[in-house]
Structure P
Amino acid sequence: MSNSVSNNSTPNWERLRQFIKANCFLKSDRPVFKLTSGKMSNFYFDLRMATLSPEGQFLIGNIIFDRLSELGLSPRAVGGLTMGADPIATSVAYCSFTRERPVEAFVIRKEPKTHGTMKQVEGNVEEGDEVVILDDVLTTGKSTIKAIEAARAAGLKILAAIVLLDRGEHEGKKNVEALGVPLYSIFRMEDFN
């Protein structure tokens, strides 16, 4: 099975692609955008413009919920490293409830809390639960890998990782899959050329 969306002609997929292209995709003739990896790029996706908008959350929740079904995945929960994954996970959780097949959302802090429960993974999940890791953009895979490692340390079983956009650079997909986690993307860079 392909690791990109199986049917990229669905109305929601195309609507979200157009939304991202119009509102989130920044381009320059020179590499002026500094990425999380520290590398400079000619283009940047500010996906928070989509993941934090009402329309974007509706589309993202439905698209990822459908993708889970297409892949035959039935996780107890979805989530990832704060802050990129947070609105995606809550969008999926909301959508799942409206479809009467609830999937919990969880958040992975960058560092464990230093007070209270001292948890790094927050949400209605517990050791042994099957989960899917989410992220907004994949470049090197560093944040997705950090989320996988924290989820595993909390005893969660990772079925897969899904990212909204795979930039297709710096071996991000390969880096994630080296951990034994299949990675699927909703969009790839060529969807915006």
Structure Q
Amino acid sequence: MLVVGVTGGIGSGKSTVSEMFAEKGAYIFDADTVAKEMIDTNEELQQELIDEFMDDIIDENSNIVKSKLARIGFSNQANQEMLNAIIHPYVFQANDAQVEAARERGDTDLYILDAPLLFESGLDLHTDYTVLVYTRMKLRLERAKKRGNLSHDEITRRMDLQMPEEEKVELADFVIDNNGTEEELRAEVDRVYAGIMK
């Protein structure tokens, strides 16, 4: 079983690419979703976050409010680095456990680690190959705005805190161009899938 990291900036279409790999029988580990679930359920993680960010992230019942956590976490570089330093070890552990479980099951040849901060976090060191979904900034902005859950300023702030796409292009083993139609994207996924599984 190959472990492949898929990454891309906000609005790049990374999750769509992961879904296309899933259609080919890949197991998908969505690092963002797992992190959000852990913030809701893992008491040790919750306490670490509260110890660091205090009342800024909790409601009147001392429960973490993810929108508050996101606002604080993405407000500047130092906060983002601290947030990631707390959350990433839990995500690493969960991913490694899922890789082990998938190997034991033996029901897939391809394990996709879908992670927006693949290179920044060091999760790329847990993979056999890395794939960057590359999309022009203007198009990423348009797509992220269409989701409707973040303002223009919030989107650009998050983009500014991420590693530049040009650096990721240099680091990635494969680059999927997502500046065209869905049909063209599917052809790109087919090309990279063939390259990985050869």
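None of the figures in this text is laboratory data; all of them are computed from the coordinates on show. These figures come from a predicted structure and were not determined experimentally. Cβ atoms are built from the backbone, for glycine too; each structure is taken alone.
A value of 19.4 for mean count of other Cβ atoms within 10 Å over residues 44-51, calculated from one of P, Q, originates in structure P.
If distance in nm of label points 7 Å out along Cα→Cβ at positions 84 and 100 computes to 2.6, which of P, Q did it come from? Value 2.6 for distance in nm of label points 7 Å out along Cα→Cβ at positions 84 and 100 corresponds to Q out of P, Q. Out of P, Q, which structure matches -18000 when helix-only ellipticity at 222 nm (-39500 (n - 2.57) for each DSSP H run of 4 or more, over all residues; to 500) is calculated? Structure Q accounts for this read-out. If log10 I(q)/I(0) by the Debye sum over Cα atoms at q = 0.12, 0.24 Å⁻¹, for residues 108-179 alone comes out at -0.37, -1.19 when worked out from the coordinates, which of P, Q was used? Structure Q accounts for this read-out.
When relative contact order in percent (Cα under 8 Å, 6 or more apart) is computed for each of P, Q, the one that comes out at 18 is P.
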